[in-house]
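Here, each number is a calculation from the coordinates, and none is a lab measurement. Everything numeric in this text was worked out from a predicted model, so none of it was measured. Cβ atoms are built from the backbone, for glycine too; each structure is taken alone.
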Structure 1
Amino acid sequence: MVKILKRACDLLGIEYPIIQGGMGNISNTQLTSAVSEAGGLGTVGAGTMPPAEVGKIIDDIKERTKKPFALNIPITVSQYTEELIDLAIKHKIAAVSLSAGNPAPFIPLLQKNGIKVIVIVASVRHALKAEAAGADLLVAEGFEAAGINSNLELTTFALIPQIVEKVKIPVFAAGGIADGRGLAAAMMLGASGVQMGTRFIATKEAPFHPVYKKKLLEADDLGTVILGRSLGRVRRVLKGNYAESIIEAEKKGMKIEDFVEKTSEDYHIKGAIHGDFNGGYVNAGQAAGLIDDIPSVRQLLEGMMAQACSQMKSVYNQCREYPISRS
């Protein structure tokens, strides 16, 4: 297990096998740099932002940390994919994560320029294609995750061992993970680490509206809902008045162009940055029900590692009590 973790950490140049998920247009300097400084891999999510805006965030991060961080590019969501690839090369970004589209055309150029390529996948088929295309590392994301999700609706617990069994490159687990127990579980399933998004929202460095953080603390196991299932555009968000209005509109036959407009980044910003849950929404994964405090990023990562090791040691000690045939 130690060798698996070390391989993944060495690949990305990080201390802890924990990646921050891309947060699209609410990405920011403070949180990304804090994750990298604390030993994880901070990530800037390009979302639909133009390259100049993303470049400004990258410049600011580089002022705050000399440690590696990543740029997430959602291939079919952004209209600036090729420009963002060039931006990553220009800034010598340590890693680029590619999601929401075919990563194959971009992998060789990124690797030629010394950039590690992470590909977000949601099925065994996607994982095999990404590995064949040359990806350095996979993030296998279950249906529990926040934001735009796969219509396949495979859960993390079922997805990770199936992908790990089929590929040779490191796999990080995403979806439903918020503490050291989740990290330990992911590693027991064969993952080399985890990616988290929702958990990082509820940290001291995250510059999001206090209402967003408060609602995460209040969320229970049923605190999130799915938008867009009837339209084939699945998105997991935190419950709220605006989210409920979208669900009601879907029941009445909402058109896909209206759904796309009503779930655009503008409405996400209203919720996440301005705390307006009547006029906007916030992405949140099912891990929301596990969140009950707002630590610093460093406290979170160090606590997760300590809890994961304690959990695995406890299970190991319990297993030693069972008779196991050596034949």
Structure 2
Amino acid sequence: MVYPAQEPYDEGFLKVSDIHKIYYMQCGNPDGKPVLYLHGGPGGSVGVKNTVYFNPDIYRIVLFDQRGSGKSEPTAEIKDNTTWDLVDDIEKIRTKLGIENWVVFGGSWGSTLALAYAETYPERATALILRGLFLVSQAELRWFYQEGGTSMVWPAEWEAYAALIPPEKRSDMISAYYELLTDPDDKVSLPAAQEWSRYESSVIKLRQDAEEIARSDNDLKWAREFARIECHYFINKAWMPDRHLVSEEQLAKIRHLPCKMINGRYDSICLPKYAYDLKRTYGDNCELIIVPDAGHSAAEPGTTAALVKAADEFASL
């Protein structure tokens, strides 16, 4: 069961830098338990469909489009756009809305950002719900973007993604795509954005979703934002040392927080192995739920049900 999608009772823009203003929305119960929803990508966006995990009678649901994404402006802007800028943006939103602390809910890149935020401001989080855990490690990036990982499961999709890059440059696909995605000529950058986005959309679910794959052709604004921002973050290693978020020093800051992690058994983007390793090092305050018939997407039925259950269980904290 999911809850009905909730239209915002409040929405607006918050200027967070000289060039960026971010869109935010609040849904559900204005006097309810605050929960922060963090979208993936980076370069994704939010909408009312992302409210379905939360009981609207209990939760005050806060969502926002990260820098350069969705309704935030300017679109696809990578200047002044880093992990730590986003962490600061979350605090600016919390302060603006007068929220003391909140449950932090993030999927895929959103799980990365949730960990980065909670480890920076542990007093502001009451619990964590993480889906499709992504630690932005070099091993994870190699698995998905270089041959020998996801390409072994989805070879045709990999071949289409790789075809845009000359063979001599395929030893570093992220750098090769970054060169294309930042080219000022739309005839160069846009096809690269479409192919980068199509590759991920093609492998995100256990069973391919034609409508999701077609989004790369039907929503060029989204494709540009998603690919350009995502590649920008990954070529810069998310502005943190490898496996920084799961170091003993960082995890010691958040082990007191109840944490639920949900991962699809057949997630070929973010492998269950990383969620399993984090659960072991996090300790008894963390529960890992492996969904037996799911890939990476939050929209797959088993994953959706597990996320709703997790939010319901944390509603009484």
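Between 1, 2, which one scores greatest on volume of the Cα convex hull per residue in Å³? Between 1, 2, the highest calculated value is found for 1. Suppose you compute FRET efficiency 1/(1 + (r/R0)^6) of positions 118 and 158 (r between Cβ atoms, R0 = 35 Å, to 0.05) for every structure in 1, 2: which one lands on 0.95? The read-out was computed on structure 1.
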